[in-house]
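There are structures below to look over.
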Structure 1
Amino acid sequence: MRISDIENPTVPYFMGNFAPVQQEHNEPCLEIMGEVPESLSGAFLRIGANPVFVNDPESYHPFAGDGMIHEVFFDQGKVTYINRFVETEGHMAEQKKGGVIWDGLKTKPEDAAQYGASKNIANTAMIYHAGKFLALQEGAHPFELKLPNLDPVGEVDYEGRLKHPFTAHPKIDPRTGELVTYGYNVTSKPYCSVSLITKAGELIHTTDVDIPKPVMMHDCAITSKHTVIMDLPCVFDFGRMAEGKSMLYFEEENGSRFGVLARGAEGDEVRWFDVDSCYCYHTVNAFEDGDEIVVEGCRSERNSIGDEVKPQAGDRSDLPMLHQWRLNLKTGEVQEKSLDKKWGCEFARINEDYMGIRNQFTYAARIAGDTLESGFDGIIKYDLVNETSVHYPYGPGRLGGEPIFAPKPDGRNEEDGWVIGFVWDEKLNRSECIVLDAARFEDGPIARVVMPARVPFGFHSAWVDEKTWSAQR
């Protein structure tokens, strides 16, 4: 059935600001509170799952919807809103059929021969590299689009050299232009592969890393010399499905460890560091500090994704909080510490000119309660050097998502830029794009742009300045 045909939905993912939208737009934003800086020029983009068809609303998983990108294009103080489905082959096949082909992420057996075993939903994150703007989903290849109108180009396999799934969170080294990516396999070994792509977009190296079980490895980190992968105990076990349980669950006794691999090295050269049992969906950054590699990220004690009973208020074991790990390459020792015991946070972003080197600031979505299901009620600016933070609250009845940092064209330091994000006002049932000056964060938004259509909650954001995207291939 079409999502639009569901009457009086009871599933949370089809209600409120989780509810998918079906109409595409390309129109100016006429209501602006404050002033958009004329030097803010480029595209703020946010991607998420936006299903068109569903077999059983009660069994729908929020990770499984079609990718839709919401773009706010800034041009000399003027603002345009564009939203568009990521028109992968799978999305277009279901549009042509007028119904579900893939039930969740997998094909129904009777359709496998005609349509293939899985669907590239391209709904999780985005990145611009080597003249290409890519929509990403960690179980498939990247899907290229053209900015600013999000016209589809097609899947990218790097001239046939990409042999593994492509993470939603590759990292670009801004000093070399290289892109480090990896993929994990949930059905057979090798369970993890790491690849290196040049500034020009050539995949020049792939290596397999031996891990004992298939795990959800959602993010990684890079330094100027190394890649850090995370073997954490969120395990895939398809045998659990026969018992009516989730195939993905947190197996604490499986252990938690970080793997450090020199860039371009072979997988058997990886060094493993045992860390306290945890889960980390998203890293913030990593850098070299003498003999140590320092990794910072949003860490929780466990991951309840496969639990039949979710954590309740007061149980903060599932709450991500800012954390630091120091991995000593000389001694093999690990030091850990919490960088903030006050607020839960996720979706932390930095000025990406500092990716892989020591940075001072990160901007994260503040979690409103004790669990991720609480939503995000503001943005936290962390000073990682002085271990302090300030918080911009959205206000009562207002929730948002991942913020992004957009550097100023003439920026001279790490703070020279804007923090941009979407906010939904429950009372007005409308969405805004807010712009804050990162250096004057406490002052709140310098501009609030009312969107001509509601923007549902989603996943990750990206910023592509006009000079960059105008050089697309």
Structure 2
Amino acid sequence: MKLICVVFGLLFSLPLFAQEEFTYGLIMDDESYLRIPAKPPVIQKRGLRQLPPSLSYEAYCPRPLDQGKHGTCLAIALGYYLRTIMEARRLDLKNPAEINKLAFSPTYLYEEAKLQNDPYCQKGLPIDSATNVIRNLGIIPYSALGYPACSQANIRKFRSQAKNYRVAESQRFFRLDDPVTEKVSKLKNTLTEGLPVVISMLVPPSFFQLKTALWEPKDADVALLKTRLGELQASGKSGMGHAICVLGYDDQKFGGAFRIVNSQGTGWGDKGFGWVKYNDLATFTRYGVQLYQPMTETATYQIGGFKADVSFEQVGRGDMPLHFDEAASKTAGMLVYRMDKPNVSGDKFKFLINNDRQAYLFAFGTDERPNSDLPQLFPYSENRPDGMVVDFSPLMPANATVAYPPTSAIELDSNTGTDYFLLLFANHPVETSRISQAFQRATGGSVPERLRKTLLPEKPIDYARIRYESNRIAFTVEPGASGNLVPVLILIDHR
């Protein structure tokens, strides 16, 4: 199973809580945050029956690091703590000496992502700049470039080494208007996906002065936070933030609390670690960014044994039963299912998908008109009231249920006949515009035949190498099967 890593943002403002001895390292900028692709709409698990009562990744954490007077907290949280824990989890290392030996360099991440005219690592980083570096360029071991080393090395010479440690994807998963309870739920759910998270907080002096296991904000801290949030909502910017790493949670600890590691060395809190109650952490949180384990570039990456299931729900009527269509599957060269009952124009529905490991999902729709196109349904974009367009990521986490559309439904238009919904489960990002254009060029023949021609260059798995169920969409790719994607086609009799 592929594991996931997360980054979070909480708020801090220099005019309110400035301390001369501490330099903050996360530039709070809503537009920067919204440029990161959003996490697919995962259905949240809630309550003791669905979520474990506690979990911790502290055993995989390197020794607490002291950022000193540099604005490097985001680079430390993301590059040193998170990326190191990702690698330790991948290798299943729990020996502290071995974990410290494989730790990654926050200096490299900061130097690649930093703003201009910042020779002493003081200005901090925008959150999208940091995630772009670790996703596109990667990172290098701490042993190759220690900390601190501001502007002391030719960073470009490390790029060939850094690309070996890139991550598959970065995603944001908090909405800017999420209430406290929703943030707690999303944070706990994300932690169950395999790795810790990183947050940044609007931290008052009491946070930096912590010498015990639990940090609790004072009433005055919360009042100042509300003032700062109002300014942020009005301007989209709020000075600087402080990034820290969340290692887990415990429903019984202090009535429910998150476990964190800070970047002030072992003299802070409980030898560098601490607890913050659920609602306190969420109250000071605004941004959340998730990282995914790297996916190898070989064509057979994790295809053998891949499992997934899909269900369709009609608004107001519940499950939409369907069956496997063997004749159409042979024609299309892929799994084809047909709805048992016809639908009419105006019917509304959505689909839910669960997969056993991280995978890219792409969805398209078309009909049987001779000149029909193949528009992309997922991933999709949202238009914000301020005019900014934000995009959703196609990468789905393991063992999570993704619902599309998340809050609305797909509505059948006035064109009757057969409607086709194509789902692609892929081991790499797919150029969806190329697929849509290839479908338009593949004239002649039925829609399944056109889709077969369209997808052939993408190296789909032979459907004969897939074990499937006949009365619901559920399948397992046979071990040893090769290819890049699993296509599933759903037919609707539209009357």
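Read-outs: derived from the displayed coordinates by stated rules, not from any lab. Values in this document were obtained by computation on a predicted structure and should not be read as measured data. Cβ atoms are built from the backbone, for glycine too; each structure is taken alone.
Highest-scoring entry among 1, 2, by percent of Cα pairs over 31 Å apart, is 2.
Each of 1, 2 could give distance in nm of label points 7 Å out along Cα→Cβ at positions 90 and 314, but the derived value 4.6 comes from 2.
Could you figure out which one of 1, 2 the value 3.0 for distance in nm of label points 7 Å out along Cα→Cβ at positions 154 and 178 was computed from? It traces back to 1. For distance in nm of label points 7 Å out along Cα→Cβ at positions 130 and 426, the calculated result is 3.0, so let me know which of 1, 2 that is. Of the options listed, only 2 reproduces it.
Taking relative contact order in percent (Cα under 8 Å, 6 or more apart) as the quantity of interest, name the structure among 1, 2 where it is greatest. When relative contact order in percent (Cα under 8 Å, 6 or more apart) is computed for each of 1, 2, structure 2 gives the biggest number. With helix-only ellipticity at 222 nm (-39500 (n - 2.57) for each DSSP H run of 4 or more, over all residues; to 500) coming out at -5500, pick the structure among 1, 2 it was computed from. Only structure 2 yields this read-out.
Looking at distance in nm of label points 7 Å out along Cα→Cβ at positions 98 and 450 over structures 1, 2, structure 2 comes out largest.
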